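Read through the structures below before going on.
Please treat every number below as a calculation from the coordinates, not as lab data. A quick note: this is a predicted structure, and the numbers were derived from the prediction, not measured. Cβ atoms are built from the backbone, for glycine too; each structure is taken alone.
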Structure 1
Amino acid sequence: MRPVRGDRAIAPAGRPTVSASVRRGTVFRYESYEIDPGAGLLSCRYSSDGRRFEERFALSPAGRWGSPAAHAAARLVFLFAGVSYYKTGAPSVIDLGETAVTGTERDFLREYYVQGLGEFAYNNGIDLEPLRIEGPVAPAVPPVPPVTGGPVRALVPFGGGIDSIVTVEQIRQRADCALFIVSKPADRFAAIERPALVTGLPVVRAERQIDPQLLRSRELGFLNGHVPVTGILSAVAVLAAVLEGRDAVVMSNEWSASVPTLEHGGQPVNHQYSKSEAFEAGFREVLAGSGAGLPGYFSLLRPRTELWVADKFAALKQYHGTFRSCNKAFYIDKAMRLDYWCGNCDKCRFIDLILAPFLPAAELERIFATAPTPPSAGSREPLADPAQADKFRTLLATSADAKPFECVGEVNECRAAALLAACRADRAGCKLLQELAAEVAALPDAPSPAASAAMLGPVGAHFIPATLATGDLLA
């Protein structure tokens, strides 16, 4: 049984469709990309109304850079990475320069920009629907599906959160597995590195150097906002898989990533578009149409809810002291990064809520208190803080405020988690949780026990190869 998706949150009234105060660019252009096999370097160059940008990706210099597959994958990285520079002016025309694309690629690229920048457009009061992509046309080639049937050599993009940890522990039982981690040059995120070390698996790395002008957006008068970064990293992961001789990129994007964050003007706005089923399906079609035999691409968690992921993660005790999904662990500025859970951001709240049905209260309190030197006495667990009630209500859609633009679960998953957690004997004294659960239970569309149980089973379509869809993954 598929869980019922909660009603889409409607955008607050009064936000303009197009803001007259936003100064947009005229033309964004794809200039060129260059591969330096000896250095293992891919350089991507763009321009927007004459201002030039360059982004660099450093990967294995010993890889298969000379292969047709590597060149095809590098070209896709070039196409996808441009979105970060397009958004500086968000012009209505994208000029592909000398880069020819097939009809399938052009259609997907437009969707990637319009839907992937949906949050950016909403927050800046911009209409991207008239976006036009111009450039040479490449002939279509017969699609080449990824090779299946033999042992899978999987590359798993790893972010250190519960989703990628569960994917790793599922896929390593079925395939030769390595982790894939992207960072800026000479930098590492402890929140990723610590759980990666626990896996004991080899790590394939890429270093991404964005153009430093992006870090001066306000000073230079650029538009700013969220980009579909998972799309960029997916393309880089495909390139890394080619260079490492791996035949599949295995993502950790669950069913709820396809659910829009809100609806505006009759159109969905999804913070997680590049983690959605629509993106996955479109990207798979692009890969198959490359004619270069690129690796397969699928999410192992696509048919699963965050509730199922949390249930599986609860049993992986070896990770409980190292994982950390707190937003403040991932600041670009190292000086601002926290080495512990802040306990007061949307990701902290969601992780606490989704794990609460499956972990003892004392265990979650220990997780959120983990720090070399606790900054203050008392629990840092969000559910222990009554002052966060209204923020939790945005996850449960029991307040007028919109769901946060974050990678958090779908409304009914969160509601089911609150109801299930409130039934635990060790949560009887948690005043905030009991209040939230009572509010959810009073709703006419509150999840029933049967609906909550159904969320622990498969709930949607997926692209998992038959050779891997075994055991309890789809049971």
Structure 2
Amino acid sequence: MRGVVWLRRDLRLQDQPALTAACVDCTDVIPLFVFDDPLLGSRQFGSPCVTFMVSCLDEFAGALAARGLAIQWRRGNQIEEVIRFVTDVKADAIYWNRDYEPAAIGRDRKIQQALMARGVAVHTFKDHVVFEAEEIRGSTGDPLQRYSAYRARWWARWHAATPPLLPSPARLLGQRAGAPPPQNALPTAENLGYQTAPLFIKPGEKEAQRRLRWFLDGPVHTYVEGRNLPAIDGTSKLSPHFRFGTLSVRTAVHAALGTLTTGGHRSRRDVLTWVDELIWREFFQQILSAFPQVVSGPFRGKDGLPRPRPAGAEWNRLYAAWSEGQTGYPLVDAGMRQLNQTGWMHNRVRMVVASFLIKDLRIDWQSGERYFMQRLIDADLAANNGNWQWASSTGTDSMPGYRIFNPMLQSRKFDPEGVYIRQYVPELAAVPADRIHAPHLMTQEEQVVTGCHIGIDYPLPIVDHRQAREEYLALGKLKGTR
């Protein structure tokens, strides 16, 4: 039997359900990847994400080739190309791992209906999450809208039916009679209409496994504190690997919990806090699939929240300063420059820059969401949308509308010596730690000594945080002092 494995967000050999099932069922396996031209043309994401994707795909193609299996690729409309390819190679079955974005769900349904009408068996599998939305429900059977309730049921299901891991397929069989010949090299980012971006996080399955081992051997056991310190390498940086499936989240959870039984210095609290972050990821995935309206609007109504600043010259000025890292608030600027330079931003800093855009500058959260999707190497619709809605107080477990991060206090608390700031805002390299969080307060003499003239070498704050906070609360009729 001939089977096509349609690859999407699952570019690995280990714990790969669709590939494993095809290798068990079929005597001839053909892996297929389709570059979706309409999606690429929509510019929903940017060069860092596309560069990471093609780099992961190239490594995966090499791993398959080493086992005698040549990947096939096509470009065009995914629905048309998948149906055409399966028909052309006379496949008996197609295998794929499910996707939970609303557009992907609709696409997959059309392909499944068309192929089944042609007599092709369609096999789909859970892969991108540990538990799908239908597996974690409330007592009424409805989707859960609070993370705490979701988390409790997620853990209950894990303990009741822990999902096993699949080994790499023992047999990879392909290129039988009538199979398409090996293709030319995979397209580059430039071939797809994007620039090749430098990769701050290395791509591919081998690197994902190496990074996971490194993280679990050390940083995870100080994660509760370390995850908040942008100057240290204290987080896993596995998000782009989860995004493109070079590492399965099941593997990560099993490995993390496994560290608690190996002896030595092991912190249960820290490990479980990191696993909680993976559960947050699944929570946002189920919100996206159960409430697809969040793609284009708020999860909750915006009663009581101030209206965003109207479009115009002032909006343009403030948004440009934020996106370029020129706000005059060093932690915000360091975060935005890190994003622009590397395609990644520390999670604590993501919360600060989002709060600053929405509540200090009163710019709509969708503008920030779109900017991040363009710049992030781990551009994931569910996580990005969920986190921006959290920051804007329109999401599920949202940050209260009256809570507004003070970027200077956040800076002093989580980057007290200014190490992270100096890395990405070199104008402030010589500014002492007691001034680096609010350099606009330096005297003229201090500016001369440090070689950083405020308003020339580094900008004055584009808004006064205290005044902006008071205006935001007043406009939204919000109560509270946090």
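Across the set 1, 2, distance in nm of label points 7 Å out along Cα→Cβ at positions 141 and 293 reaches its highest value in structure 2. Calculating distance in nm of label points 7 Å out along Cα→Cβ at positions 133 and 213 for structures 1, 2 picks out 2 as the one with the greatest value. When distance in nm of label points 7 Å out along Cα→Cβ at positions 269 and 461 is computed across structures 1, 2, the figure 2.7 traces back to 1. Assuming -14000 is helix-only ellipticity at 222 nm (-39500 (n - 2.57) for each DSSP H run of 4 or more, over all residues; to 500) as calculated from a single structure, say which of 1, 2 it is. It traces back to 2. Taking Rg/Rh (Cα atoms, Kirkwood Rh) as the measure, the highest value among 1, 2 is held by 2.
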